[in-house]
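For reference, the structures are reproduced in the following blocks.
Only the coordinates and a few stated rules stand behind these numbers; no lab work does. Predicted, not measured: the structure shown is a model, and the values here were computed from it.
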Structure 1
Amino acid sequence: MKVVHNIRIEVFLYPTEDFKKVKKSLDLILPEKAKIEKEEVESYYGPAIGRLTYFTDKAADIKRILGNIVSNLSEEDRREIIGGLDKRLDENGSLFLRFDKQSAYNGKLILGYQGDVIKTEVKLASYPVTLNNLKHNAKIIFEG
């Protein structure tokens, strides 16, 4: 049974940051040889900011990313995701996760809530698309 349609990951690269270091923070989650797209976006406060994005709808890459997330998250963070699904799911079936970018750079995946984060959107597969079906599929991912 297909549980996820696609995954989109986004992180900002600020002018004071080194691309290689930000890429290292993503390496904790992404599959090897992942193709990251980089674009410049305007900044309200001055110099342009880089936005790094990765998108996949390939089953092997999705499996690798979800495996990386689940294996690198603490049991406490996995329980927090499951317990907070009402706040993390939208009506279109997207599960929104944020991870602390600095912690990821240091090899630790920790949920983040504000500031400099790795934004992850997991588009869950569900038919029909109901909150209960979406929650069930999210639990499959994070409970095993």
Structure 2
Amino acid sequence: MDFFVNLRNLVRQHLHDPREFNIDEAKIWLQTNISSDYLIVSDNDSETKIGYWRIKLLDKFNLQIGLDIHPNFQGTGNATRIYTCMFKHWELNKDLKLLSLQVLSKNTRAINLYKKMGFIIKNISKIEINGEIVENIDMTKVINS
């Protein structure tokens, strides 16, 4: 849990809830917004923890996902490798038809990655975060069509 909280606090400027959390607050946030679980991602060679998946089953056919990677491991192809691996895994679940995610428009690096990975923009809306109006982008990727 320590790794999750520390990393979440490092990348919180890109999250829809940018509050800094302690461990107890993070547990509540996970249970309320995601699930009681999250998936830690490690580097292939060193097995160093580099990130985590946030996953929420919206319904039998639609999985909402999020991947947060430690800043020291960003921009090195890790996200592409991790997404590719997870797509192969999710394609084994023949019921699953759609992957969904939300990203803030200021996170251009992530948006470019998602487009490269086959996600398309479904909707752009304005939301308020800490008194500031920002653009929220809903993206989806069809799998097992």
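Data table
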{"read-out": "At a computed -10500 (helix-only ellipticity at 222 nm (-39500 (n - 2.57) for each DSSP H run of 4 or more, over all residues; to 500)), which of 1, 2", "value": "1"}
{"read-out": "If relative contact order in percent (Cα under 8 Å, 6 or more apart) is computed and equals 31, the structure in 1, 2", "value": "1"}
{"read-out": "If Rg/Rh (Cα atoms, Kirkwood Rh) is computed and equals 0.94, the structure in 1, 2", "value": "2"}
